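For reference, the structures are reproduced in the following blocks.
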Structure 1
Amino acid sequence: MKSNILLTPPAVEPVSLVELKAHARIEDSSDDSLLSALIVAARQWAEAYTRRAFVAQTWALYLSREPRGDKIVLPRGPLLSVSKMLTFDEDDTASEWAATNYYVNCVSMPGEVVLRAEASWPVAARRTNGFAVEYVAGYGANADDVPREVRLAMMQLALHWYENRGEALTSGSYARAPLTIEALLNPYRVIQMGGSCV
């Protein structure tokens, strides 16, 4: 059993309120709070759709048993770094596992923690969530590190929701996100097939 938990959200959004309003040609500030919330919602939707993190954020992957094989695949990418690996005893005391036992593969998508040839995985005493990997994922710390197409998709999605609030009807049917948004994000989408990601 695995649990992937967000520990620290991104410090900035990939799209600023000023950028979104300029893109939409919105000049007044009466809906600034709503637009800001829609930026966050659009980022969260796009991250879930692509299975990626955009601006650097810290995650923790918890495992309920020792890893099998020689690597741990980290669900969110692109992987920037692994902060630490922990095991927990029955008293919930955490012990950090030395980084000399593994190396970090930031090239693969998603990234991996790979066991070194002379090492073996530690044994966690706690049966549930006894093993954890804390890692940082994203394109970088700044909004400009995020690909332009992703940022454009976020702006289009936020504006779509802004213009079609709630369960808006369009031509007698419920409004849906334009296919252009998915088309912009599809090149960045990580798809899982048969237990591996492509």
Structure 2
Amino acid sequence: MANIHVLDFSGSLRKGSYNTRLLTAASELLPEGMTLETFDLSPIPLYNDDVRAVGFPKPVQQFRERIAAADALLIATPEYNFSIPGVLKNAIDWASRPPDPPLNGKPVAIMGASTGNFGTARAQMHLRQVCVFCNMFPLNKPEVLLMRAQEKFDANGRLTDETARGFVRDLLLALVDWTRRLQQRPPVA
């Protein structure tokens, strides 16, 4: 069976972001049959439909191409003001526009890390709403809601909490299964 190729990206641009570190942990925990590619959202400009009308900027076109080439997506989102960060929403806005929006029908797993006690639960719920509108297929369970992230990573940024590592591993395994199940269905219109 062919490998499942997953594109991952973090909703945080901060150097040392716990969410970006969570994606690094995912790359260490890949199950058999999965490959992972990271995309940096920082070059993507603010969405402007006047700009889109004359053509997608190069970073946006690259993002859209990488999404289209991926079998599934893995998004790590921080929680800003009880919701998703603007940089993540902006990237999704660009990727959701015609022609041929590459998010349509795409399986997606969501995870997040926060220094608080709710582990990005509210941001993940909002991101799921965005996924529904974009006709993406979010994996419902397992959830990775990493709370008190500052206690789960070492000084080098490595996720050292074994329970958290297990949650990430379980999410990746479920994403492989979810993606394969969706690939067996007829294409989304």
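Below are the figures for this structure:
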| item | result |
| --- | --- |
| Per distance in nm of label points 7 Å out along Cα→Cβ at positions 33 and 65, the highest-valued of structures 1, 2 | 1 |
| Answer label among 1, 2 for the case where helix-only ellipticity at 222 nm (-39500 (n - 2.57) for each DSSP H run of 4 or more, over all residues; to 500), calculated from the coordinates, equals -12000 | 2 |
| Of the structures 1, 2, the one that 1.00 was derived from, the read-out being FRET efficiency 1/(1 + (r/R0)^6) of positions 25 and 113 (r between Cβ atoms, R0 = 35 Å, to 0.05) | 2 |
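Taken together, the values in this text are just the output of simple stated rules run on the coordinates, not laboratory data. Since we're looking at a predicted model, the values are computed, not measured. Cβ atoms are built from the backbone, for glycine too; each structure is taken alone.
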